[in-house]
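Engineer: Structures incoming, each one as structure tokens.
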Structure I
Amino acid sequence: MKKYLWVILSTVIVLGVLFSCVPKPTGDETLTEGYYVAFDFQFKGEDVESATTTISPLLKMTSNDDNKYKLSIRADKLRQILEGHDKNGVYWWNVVRVVDPNDRSTWIFYGGTEELDPSVPILKDDLNAFSNTSNVEFYADIPESTNTIVGFGDNTKIGRDLYFVGSPTEWVHQKMTNNDDGTYELEVTIATPTSSIIFYKIWPADDWNIVEPTIALAFNGKNYYATGDNGTYAFDSVYPKRIKVTFDARYSAVEFELIESATPTTGPVDGYLTDWGSELVEDAAEDSAWGNNNELFKAGVKYDDEYLYIAGVYKVESGNNFMCLADLSSLNGATDTSDHPWNRSYTFETGDIDLVFESWGDDFDVWKVTSTDFNQVEGAFATFSTDDDGNTVVEAAIPLSELGITAESLTVKGAFAVTSDTDSGTQWVGDFCPEQTCGTGGIPAPATIDEFIVYPAD
């Protein structure tokens, strides 16, 4: 009998030892005050105060000495939480500050609770590449504004190839150097400095041809899934010649460092239109389909023995552009702009389209248009200023030699627009100068232009 008692006692002792080695609860089974990583599915489509799903206590961030926050969680645990909750192969997250765990009305949400609105993406494939015991790390440098995710990021993007593309690279993708600490760097030399403003994107591929889910990683300095608006950065009263770009994937932050500045050559244009006289055509006021912040006031085209000149006075909001389309009698161009790099769709009722000038902010592009291509024109100048009414004034000069033509017997027919892109067969345009029969707003693409500013005048 004693033998049996001893066996039982020994078994109890062994089991006690074994169970004592099992990790004990951490005490985080319930929400406490603090910052948490929150995924869109936890609150999507529901009023936060009555949502049926809540933040997992496992997703609480801890504070570092530098007042930043971090969460490390095993990949297998995170996959359990996220199972079945991806959107086209992407998990979207932001940060929530839990003030009173029992009163959701006190919680502070950073970014949005919908995918793309604004949130940080994690690709399902990238998460699945982590071994079960590897840690997925989330970082937060809490921003002052609640409608941004700049300051939030994770380590699932570290190790990817990332590219900088923008106006300094003439929109050619350049690979950034991975520093293996979450940061990426690139030095860029600007061939012809023409502006103090940089337009850019951080891009997850070496060309524009990316699809879901990778496109979710495209970043414009404010939002991911940045297929539309570009990021902008302005140097104070300086035209950058050489810059260093740094992207910190841990905090979704882009920084620009000026290495060398330059005084740009403005060529024969000064941005003042007092010498244009009757060649500057006035457009009707307050006739824009998009309101007073997207208005064309004046526009004109002319040339001398060396340059073709384009001028405009206008106002546009972010995402819209000032555009000139021109028919040059010495060239044979295209019937429409179907090959436009930014998806603009116009055609001329008579003649053809040989040249397109388009500006955004204090930057611009000029294309010579052929039946098969849009080719960037080198050597063009443009100067931007602001008039007393706060409108943008642009004066541009395009070398005739770069177009392969001379001034002899040249006739130019120009049309101007405040434009956006084409969407589902509709060309969006706010205002024309001169006015067009097709009207404004949403026009079936291609929008037909039948009225022109002609130089020399008939």
Structure II
Amino acid sequence: MRMQKTLLGAGGLALSLLASGVMAQSLTQAQIDQLGTSLTPVGAEKAGNAAGTIPEWTGGLPTNAGKPLGDNFYENPLAGQQAEFVINAQNYQQYKDNLTPGQVAMFERYPETFRMPVFKTERTVGYPQEVYDQVKQTAGQAKLVNGGDGISNFSHGTFAFPIPQSGVEVIWNHNTRYRLNVQRLYMQAIPQTNGSYTLIKLEEEVGYPNRMSDVDASTMPNTLLFFKQRVNAPARLAGNVLLVHDTLDQLKEPRMAWVYNAGQRRVRRAPQVAYDGPGTASDGMRTSDNFAMYNGAPDRYNWKLVGKKEIYVPYNSGKLTERGAQYSDVLQAGHINPDYTRFELHRVWEVQGNVKEGQRHIYAQRNFFVDEDSWMINLADHYDGRGTLWRVGEGHIGFNYANQIPGYSIETLYDLLAGRYIALGMFTEESYAPNFDYEPNYNQFTPAALRASGIR
């Protein structure tokens, strides 16, 4: 793909393009003052683009943008819109400047079936005022430690680097993005080359220390989140439970993980639940740090800030979250059904990670394309040790306007070599959509609680 002109942030903020690019720069008051003026309150460019194909950010969808439908499902306010055009294997060359190498590879790998319906760009993401106030107040306070492998001075918990100066700061924005405690049921599937698959039902609970009434964040300054995941189906896997305590500096305090094996009825430490260890019930189709597009410690890579680009990304795919949408209609051979997808032109930060000398990971290089409005990874290209593009990730960003929280409507990771893929996060046939009113306590996230969680 032809390198596009790097877009600098409002005010001509210079970006470091050093491969390591990890030295934190103190923000000037003039830079901080851009937040909420030329920049959105969380650091995106507020203005639209010159061509008029990306609109100005005006605050995102209001909390009453649609009707509640019960059980945490909500009306899709964009349901009536029609695609403006479709990119396919026959015409993708004319749009190549706004596509990633991974997208181009998908057109070439599945020329008969893969397509991207492109809709009018809607900058739907917005956050509560308290988030904007916090970001403005704390901008420039967080510091990189261990060469960018961790962060300190970050008790506020959201958007560590709203005006990033390096690639690793963008990665940290993804990992420290605004999130809420959540309890959710969802399905994961691994379609084979012929389209056959087995649904894997997962139940998850996630708690954040600064949002838990019985956790004193001052006593856990290095804790990022608590995560518990139980497999409920199929029967051969049911009852297995994973518990993770994630830290802000995983070199100082490595990720702590435990698993409860229902067959053995034992709780064990699980050091493999990190980096390129296999993801839960994934049949080797994703690594542990592929979850939520990327959730790992950044220490095994040198991160380069390539710059900002305008890319057609999966965004506002409301069909993927409509109650009653059938998994069998979404999942098909090669890739998910394009009829359920929606692509829009958005500005994204591109960050390239290359494995450090002396370190190892099955992905020798990763290129992440990070949505400027949410700081969520939208697309991800993964390369093997030979430099071959291997796996292509799509994070279909959706916005829960009622709770003012963006998330992934579905995550997919396509193996270009094997012709298989993994899809996770589907909940449209479940009894309820993700519950953001969930109020966990610390005792739910202890190794002692695992055995009770896994009884079947």
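Engineer: Of structures I, II, which gives 3.1 when distance in nm of label points 7 Å out along Cα→Cβ at positions 380 and 444 is computed from the coordinates?
Structural biologist: Considering all the candidates, the number was obtained from I.
Engineer: So if we calculate FRET efficiency 1/(1 + (r/R0)^6) of positions 108 and 212 (r between Cβ atoms, R0 = 35 Å, to 0.05) for every structure here (I, II), which label has the highest result?
Structural biologist: When FRET efficiency 1/(1 + (r/R0)^6) of positions 108 and 212 (r between Cβ atoms, R0 = 35 Å, to 0.05) is computed for each of I, II, structure I gives the biggest number.
Engineer: Now a separate question. When Rg and Dmax of the Cα atoms in Å is calculated, the result is 20.8, 61; to which of the structures I, II does this value belong?
Structural biologist: II
Engineer: Taking FRET efficiency 1/(1 + (r/R0)^6) of positions 196 and 404 (r between Cβ atoms, R0 = 35 Å, to 0.05) from the coordinates of each of I, II, which one would give 0.65?
Structural biologist: This figure was derived from I.
Engineer: A value of 4.8 was computed for distance in nm of label points 7 Å out along Cα→Cβ at positions 140 and 436; which of I, II is the source structure?
Structural biologist: I
Engineer: Tell me which of I, II gives 1.16 when you compute Cα Rg over 2.2 N^0.38 Å, for residues 316-427 alone.
Structural biologist: Label of the originating structure: II.
Engineer: Output the label of whichever structure in I, II has the greatest value of relative contact order in percent (Cα under 8 Å, 6 or more apart).
Structural biologist: Largest value of relative contact order in percent (Cα under 8 Å, 6 or more apart): II.
All of the numbers you see were taken from the coordinates with simple rules; none came from a lab. A quick note: this is a predicted structure, and the numbers were derived from the prediction, not measured. Cβ atoms are built from the backbone, for glycine too; each structure is taken alone.
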